[in-house]
Every structure is written in C-alpha cells, then in structure tokens.
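Undergrad: Okay, got some structures for you below.
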Structure P
Amino acid sequence: MVNSYAALSGHYDRIMTSGYYDYGDYARTLLDLLGDRRHLLELGVGTGLVVEKLLELAESAADDGTAPEITGIDHTESMLAQARARLGGRAHLLQRDILRMDLPAGFDAAFSVGGVWYHTPDPDGGGKGSTLLCSHLVEDEDNIKGLRNVHAALKPGGVLLLTRQAAHHDHTCELPGGLVYAQTIRRLGEGHYVKDYYVERRDGHVEAHQRSEFRAYPQERGLDLLEKCGFQAVYVSDNGLFHGYARR
C-alpha cells in the first residue's frame, strides 16, 4: 500500500466524528444488507469506528445477543492501536497490507467504508447515478492483486460491499479543541489524484499533515476491473450508501 494515515492518526477520530461520516447510517445499512452473514472482513478498519457501531447495533438486534465475528485489517499500526483500545477483544484486528493479505478463506462478506475502495459520484458520467470506483491503489496491477486477494478470502457466494461517498472536493471545517480541518484535491493525470489533509490551529500552525494518492476509474472501467477479479455487480442499497458485488 502506498497511502498511510500515520501522520493523521492522532486526529482521525476527531475529524471523522465531526460530520465527515454518519457511522450510524453506514452500520444500519450494512446490518440490513448482511442479513445472516456472520463472518465479516473490514478492509481498512482504521480506529474501529465502523466495527464499534456495527457491533452495537447487531448485539441489540439479535434475539440471542450474539454478534457477527469481525476481522478488521489495516496497514497503519497507530490506527490499529486505537481500534484495539476501542474494541478490546470484540473483533480480530490485524496489521495487513491488502497486497499481501494472506488470510485464510472463509469470510461471508468483506466491506470497505472509505477504505481501500469506494465509490463517488461521477460528474462526467453522463447519467444519473453514475459513479467512479476510487482506490488508494494507483496502479492497475495493484488493484487487480488486491481485489483477487479479497476474492480468495471470501467463501463462494460471498459479497463485497463498497460505500458510496460524496464527491471529492476542497473542504474546510472546524474541529473540537479550537482546531481546523482542511483537505485539498489536485489532479496529477488522467484518473490520478493527490489529496492533502491538514489539521491546523487557528493561528495557522499545522498540527498534522497527511498526503495520499488515489485512482478514480470511470464506472464501466471499474466494473470491468471488478469482473476481471471475479466480482459481479448485484445491487446498490436503497439509500445509495453501498454497492454490492457477488463473488463468482
């Protein structure tokens, strides 16, 4: 993996819980889509915010109090340390690179909430609902390898669920503690972008800066890539938050 959130990890929760994501919506939609699938893999678990909410909802909804078995992978150790503190022993957390994942097969579903892969609206798509497949892996061969690793980790009939997020754009918002979060997007070439994240004090002093590159595939190209790796598009959730792909 090229991108790491180590530089931003100390401020990650503050950013993500200040309106960046609605984890309740994501978790409720996931729970509905997953049904009785119990053995789950999160791709890019971060600090465990999605898993925490998903487990809370699952435990309250289950008649017998059981919860899904969740494995979360991330390649940034400082993020995983926060996830371990948040989740304790309620999830299996592993430091893994998606390109060298080496997990045993057997997961019922894998999901990514803004992790390795996700969708955003395509302003040039020419149709309502057209999306880009975005990836933190910028090379085609790496995307193919990563998706094939996920395919290998899923059971036959397993599903891959990828979130749809708002379009990338420059953005600034205030954070608790008198801090300001800012992000800027710059195009490097066809389908290739760089995103800078900043956490600053009001006097302009930069507390943290993180740079990451990402790739954006037009919808048909993204579908071709997924199909090449053994996934077939099967649905978009009613609220548009997740795209579902079946493992062939």
Structure Q
Amino acid sequence: MPDIQNFITYSVFSGYKNLLAFTSTKQSLPTEKTRFTGDSPGIYTLNRELLAKKLGIKATQLVFPRQTHTSCVAEITDIPEYELKDTDALVTDKPGICICVQTADCVPVLLFDPEKRVIAAVHAGWRGTVKKIAAETVQKMVSLYNCEPAKIVAAIGPSISPAVYEVGSEVTEAVQLSIPNHEHVIHRKPNGKHHVDLWAANREVLVESGLKPENIEIAEECSFTGNDRFFSARKEGADTGRMVSGMMLL
C-alpha cells in the first residue's frame, strides 16, 4: 500500500478508484536537493528508489521525461528503454506505469479522464504555459484515446504564486499573445512591476481546451513562500531539489 504521508493529494481525484495522484514535498523523501533525472544515474537512482518505496511500487515503474520547457507530449505505452529527451508531458492509458514530472516553482498539471481511464502529467513553466502545453496534452488525450475534454478532471499543483511571481516584459508580452483572458492573469502592482498568475493561466488554457471550470482544482500552494515544504528555484537557486507530481492507474 502507498505511504503518501507528507505528500500533496487532490480532492478532485478522491472519488475515483484504482488511481494514484500525488505531489511530493520536502518532507516526502529524506534527501536534500532531490532530483529524478540527470546525466548520471547516481544523481537520481536512490531518489527514485525512495519514491517508489513510498508509493508501494518498483522504481522501474516510474517514468520521468528530461524536461526542457517544450510543448512536447509523449505517449507512454510501456516502460521506455531510453530516456525521453526534450519532453515536458506524458500521457498513458496503461495501468502500472507511474508517469511523473518534476518542478521547483514551475506548474505541475495532472489530468484524468475517468471514463476512458487515461492520465497525463504536465510540466508547465512560463514558457510551457504560453506554448499551451496543457492544451497540447488535452489534444493528445483526444486524438489518441477519444477522450472528451468536458469529462477530464484536472489538478494544478504547488508552484510559484501570483503574489510573488514578478516578471519582465518578455513574459508579460508572451502571456498577452497566448493566454485567453490574460487581463485576469497579469497583475500590475503599485510599484509598477508586473506579476503573472501561472495557476490562472493554465486554468484558462484548460478551459479553452474544453474542460469544465468546476473540474479543475488549484492547490493554491506557493513553492516560494512555502519554501519550508517545497523546493523553489527562484528562492534557493536553480540547482535546488525538485518536487514530483505523478499519476498511475492501479
């Protein structure tokens, strides 16, 4: 049985059987600067084993892409023999495969179609958000598995909050060009600086893709201000650890 004490779970998935959905915290695994991919297996092998033990599965059941802020979505039909490079979202309908993304301020998005029994895990930093990787993932679920977006339920996990996510013109201009209802996503502060709400941005992208607003849960947990629980690249530096957000059909 999974031992997911100190993990984040989501009420939007709680009514479904034979489904595991989670996000790890700093307290989930007893290692510092936790990583799950890298150039050397020594960087991540122990971390994967510890995570798998907590989840009650084998480390070989964990699938992680090498994330590079793309809009690439990979279908997983079996455990890959090789590393999935330049990929930021995974989708599958196969039980026993735990698809995962890792974040430290970027937004993890988890998707589930309870009728077709299809799951997806998405990594969306600001670049992935404006590339609409969440929409690309929904479209992949539709094209590969005949999913209906209105039946998909989603969770937007812990990440940097709009209260502290100050950005420059490059980000605001990209959001204005790409995100629906961007006036609700970009906030101008009294000091003239702009903050972006990545939670709202991904929610808007999902709604535009056909998801029902009531089927989207936002954790509203900030990785920056909640740095005692979460890793934050902006606060701790890019070499800090990573949270894992994953899903598996049981």
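Undergrad: To test your reading of the models, identify which of P, Q gives 17.1 for mean count of other Cβ atoms within 10 Å over residues 150-157 when calculated. Kindly include the intermediate steps, with their values, before the conclusion.
TA: Values: P: 17.1; Q: 22.4.
Considering all the candidates, the number was obtained from P.
Undergrad: So, one more: Compute distance in nm of label points 7 Å out along Cα→Cβ at positions 22 and 38 for each of P, Q and report the one that scores greatest.
TA: Biggest value here belongs to P.
Undergrad: Figure out for me which of the structures P, Q the number 20 belongs to, where relative contact order in percent (Cα under 8 Å, 6 or more apart) was derived from the coordinates. Walk me through the numbers on the way to the answer.
TA: Numbers: P: 20; Q: 25.
Label of the source structure: P.
Undergrad: From which structure (P, Q) was mean count of other Cβ atoms within 10 Å over residues 46-53 calculated, if the value obtained is 23.2?
TA: P
Readers should treat all values here as calculations from the given coordinates under stated rules, not as data from a laboratory. Since we're looking at a predicted model, the values are computed, not measured. Cβ atoms are built from the backbone, for glycine too; each structure is taken alone.
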